[in-house]
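Nothing in this text is a laboratory measurement; each read-out follows from the coordinates by a stated rule. Every value quoted in this text rests on a predicted model; they were computed, and no experiment measured them. Cβ atoms are built from the backbone, for glycine too; each structure is taken alone.
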Structure 1
Amino acid sequence: MTNKLAILVNLGTPESLETGAIRSWLREFLSDPRVVTLPRVLWLPILYLFVLTFRPGKVREKYAEIWREDSPLRLLTDSLADSVGNRLQAEGWTVRVAMTYGAPSLDDTLADATSFERTVVLPLYPQYSGSTTGAVYDRVGRILARTNVLPNLQLINAYYTEPGYARALADSLRDADPGAHTLFSFHGIPVAQGAKEPYEAQCRETASAVAAAAGLAEADWDIAFQSRFGPAPWLQPYTEDVLTALGKAGRPVRVICPGFAVECLETLEEIDMTYRATYLEAGGTRFTYVPALNDDAAHADLIATLVRNGGA
């Protein structure tokens, strides 16, 4: 039996709720040119003088709303990896978790990759964006550039077209207030960045595929983009604006976030708390957040299939 390694990569999370830990994580995250594309000479003074001075306390308050014994993103990514590992163990796979920012790092997780016959690196981002999957490629490339003996390594670019992905999302909608208007909310990116990559088209294709699999009429769903950061225009419509309009119209709504593999700050706090309040304050009557696929069996099956195919 071959000895194979699968690394499931997520964005990352602060190590704790301590303000210093949050500041350290934000420093690493927001220093990446893939995340903030402004020239370094402009951005780094803003980052160090203002963002890292004032933002950690605000971010801490948000994390405190969702934190359990650890960050939900870490707990659920670990649980998903365990479930995938159980499915693949008999086939010779070892399944690990790595984070692009924070721990466990890709450097540590890939350290012994040459001892495996094959390695698959799977960023847990169904749609490709340079700020997510591209950042993983950058990290892996820098690690390999320092390595004399290279592993037999496969990186998976995107998996939004995998049939099991749309099917699992559609299944999660079936019992979630089926009479409500469906809003597909994806993480936004700057318009200037979106013009250079396929992210927006892949998000729209995903929403259409899930809507079709769930049997939704075109009038019964919308797509929007969340998590805008900074003054530049991002992909539109903005989730906040769509929810405000639906609230004013008194339409029940259910929100699903197909781009997030597991729960995180953007789903649990931004969508299910902040934007829920936005919708209700606008006059909305019924708001349902549809959970991410997380460590559900269908999701573990999907990821296991991707690993198998990537390592074939």
Structure 2
Amino acid sequence: MTELISSPERTREILQAHGFTFKKSLGQNFLTNPGLLQDMVAAADLSAADQVIEIGPGIGALTELLAQKAGKVVALEIDQRLIPILADTLQAYPNVVVKNADILKVDLPALLAAEFDVTKPIKVLANLPYYITTPILLKLVQAQVDLAQIIVMMQYEVAERIVATPGHKAYGSLTLAIAMNMQAQIVTKVPKSAFIPQPKVDSAIVSLTPLTTEIIPKAEKAQFNRFIQIVFKQRRKRLLNNLLSFFGKTPAIKATMTAGITSLGVTVDVRAEALSLGQLEALFRFILKNQYKI
């Protein structure tokens, strides 16, 4: 049986055969631990009915495992140099389509319509570059497309922010942007030694599953996201001060915002980081009810 692409020996062999050198500017770190890649695939619970978008396939280590489970895999790779390598390593898998594309520039609804049967489950799996993890995550969770699940490898620090609870130092706007759309869970921590080249920090595999019941209606999500940016603009400031900085500092505005905050059962000195998604939604609705534009 052919050795898995993700084994350290085969990874080095492929890189050497193609004369590939890592580009620091693209945040390239290849996972060379087959067991951890199997954990990602297991978390996605794939079957032949599933269709997968893979972001950043690299040399095809995860792609290989996805192709063995899913009905179809569309792999988006930004580095043109990797396209011929993927054509070589994945030649045994006719259900894989490789595209030279930047996920941040891809029209997701158009991609799904062109490549997939949208009546069947579509899942996303990715080993995200550290430097653009947040923009990619936000694009995926805020896209107007139906994704059955997102399984991503990311910097452990970002994973902590995603699953943080009110009052934790990692809790903030990213936590809430995810929580209003997805249920987040850390599947496992991944040591930096599992990659080549070895990054400076550990990673984590994170599972994101769409909420069964919407917390914020689709029509209000963009507005609520703006509200979250307002209240967390200067996170060490009191919530009231952040609100006044945006809405104005007249006595009438201050009285309204104070009433909104205290209606949550907290003191006026509270910071946004101490409030749950439910409390922030209640404040959001209080402000809208009082005719303030966000």
So distance in nm of label points 7 Å out along Cα→Cβ at positions 86 and 150, computed for just one structure, reads 1.9; which one of 1, 2 is that?
2
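Tell me which of 1, 2 gives 22 when you compute relative contact order in percent (Cα under 8 Å, 6 or more apart). Spell out each step's value before the answer.
Values: 1: 22; 2: 14.
Comparing all candidates, it corresponds to 1.
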To which of 1, 2 does the computed value 2.9 (distance in nm of label points 7 Å out along Cα→Cβ at positions 134 and 222) belong?
1
From the coordinates of one of 1, 2, distance in nm of label points 7 Å out along Cα→Cβ at positions 70 and 230 came out at 3.1; that one is structure 1
Distance in nm of label points 7 Å out along Cα→Cβ at positions 142 and 190 gets 1.9 when computed on, of labels 1, 2, structure 1
For distance in nm of label points 7 Å out along Cα→Cβ at positions 62 and 246 computed as 2.0, the structure of 1, 2 it came from:
1
Which one of 1, 2 has distance in nm of label points 7 Å out along Cα→Cβ at positions 46 and 262, as calculated from the coordinates, equal to 3.2?
1
Starting from the value 25.2: which structure in 1, 2 was mean count of other Cβ atoms within 10 Å over residues 182-189 calculated from?
1
